[in-house]
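What follows is a set of structures to go through.
Bear in mind that the values in this text are calculations on the coordinates, not laboratory data. Quick caveat, the model's predicted, so the values are computed rather than measured. Cβ atoms are built from the backbone, for glycine too; each structure is taken alone.
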Structure 1
Amino acid sequence: MSSDLVFYTNPQSRGRIVRWMLEEIGVPYRTEVLEYGTSMKSPEYLAINPMGKVPAIVHDGNVVTECAAICAYLAEAFPEAGLAPIDNAERANYYRWLFFTAGPVEAAITNKSLFGSDPAPEKERMAGYGNYAAAIDALSSAVKANPYIAGNRFTAVDVYVGAQVGWGLQFGTIDKRDEFATYFARVSEREAFKRANEKDDALAQEPSEA
């Protein structure tokens, strides 16, 4: 399948999630490395992503931002990679946990990291995710239920959830539980994950643009 696919990223960003997804689908793509505070805020890039953040992709003229959305989009745009759900049972777990991780888990981790605590109990409903322990316990149930998040095979949701779990274990923002370590060990053995890390690690060693 011929297509024009451009990937905007910085190796020190969540673009690493999308790089992994791109390596999984195995199609040619062009990488544009942007720098914080300069090219990320340029008029040219703000026309692509008004938030001035990476990652973003442009596929055949279509702009997609936000890591979870990009993973889901690429899985559907390149079905030959076999990373989209194939039935309702997979689809239910796939979308449930993709959006749960991008929403409540992300919010719980961010608030805990920035403020050191959960919202006061009377404000938990306003926070939208309840509290950190509840969010992490729910994520734990997802990684324990099956070998992979959607079921018995690897899909795009494992790219997103796997990356978040890996970072959480590395930086201490997710509890170091056996189920998280086992799950991340499983998904990080994939060749696409290793290729993606090699490429981003190499980019991170290059001098930044002035």
Structure 2
Amino acid sequence: MSQHWNELYAQTQDLYGTAANLFIQEIAGEILIEGKTLAIAEGEGRNILYLAEQARQYNYPFSAEVWDYSDVALKHLSSKAEATGIKLELRHVDLTAAKWPSERYQNVICVFGHFDTETQKQVLEGIRKSLLNGGWFIGELYSKEQINYKTGGPKNIEYLYDPWDILQVFKQDHIHHFYVGEQERQEGELHCGKCHVIQFAIQVMK
């Protein structure tokens, strides 16, 4: 799987475009995303770079850690961060075998990070474990309905999300935003057109 992603990122720079995901841009206008922030399955870093630049522009504390499975994507991100003077901690992580820390992050960001059903549960539980009390889990994912749209994301329905699975893991927490439905996305070559997504901004209450 790592080789698959390395080949994709090697063939096309900015595989998913350079602009941050639109939901991330919108929610960053509602919630102050500050402090220690982890972005998982972040690829070439369009979302974390946007959040870091917002923090720099408005002068609030922010530190970023990125986990991704592609060495090539992380190299691209490293070059971008260096060019813009943004400091990031980059880690090559296989999320199917990740060791999640306890209560380390103020925010975890996941945009179109797709895994098999078993790994989804492990990742969601790991995210909740890793967040501090009051921390935020924010992201956008393709729902299982996306299989009918064919405008991006996995072609195997097992890698798409059931919104109920997310709500079950975070059932004790504050749901600030949770939306399931259609959106229009134009993100590079692989996310093009009307799609069916799950958006969320969940504040963990421990």
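Taking Rg/Rh (Cα atoms, Kirkwood Rh) as the criterion, the largest value within structures 1, 2 is that of 1.
In this comparison of 1, 2, the computed figure 26 for percent of Cα pairs over 21 Å apart, for residues 18-113 alone is attributed to 2.
Have a look at 1, 2 and say which one yields 1.14 for Cα Rg over 2.2 N^0.38 Å, for residues 130-177 alone, as calculated. Label of the originating structure: 1.
Once distance in nm of label points 7 Å out along Cα→Cβ at positions 26 and 170 is evaluated on every structure in 1, 2, the highest one turns out to be 1. Looking at structures 1, 2, which one was mean projected area of the Cα convex hull in nm², for residues 74-161 alone calculated from, given that it came out as 6.3? Answer for the origin of the read-out: 1. If helix-only ellipticity at 222 nm (-39500 (n - 2.57) for each DSSP H run of 4 or more, over all residues; to 500) is calculated from each of 1, 2, which structure is the one that comes out at -9500? It was calculated from structure 2.
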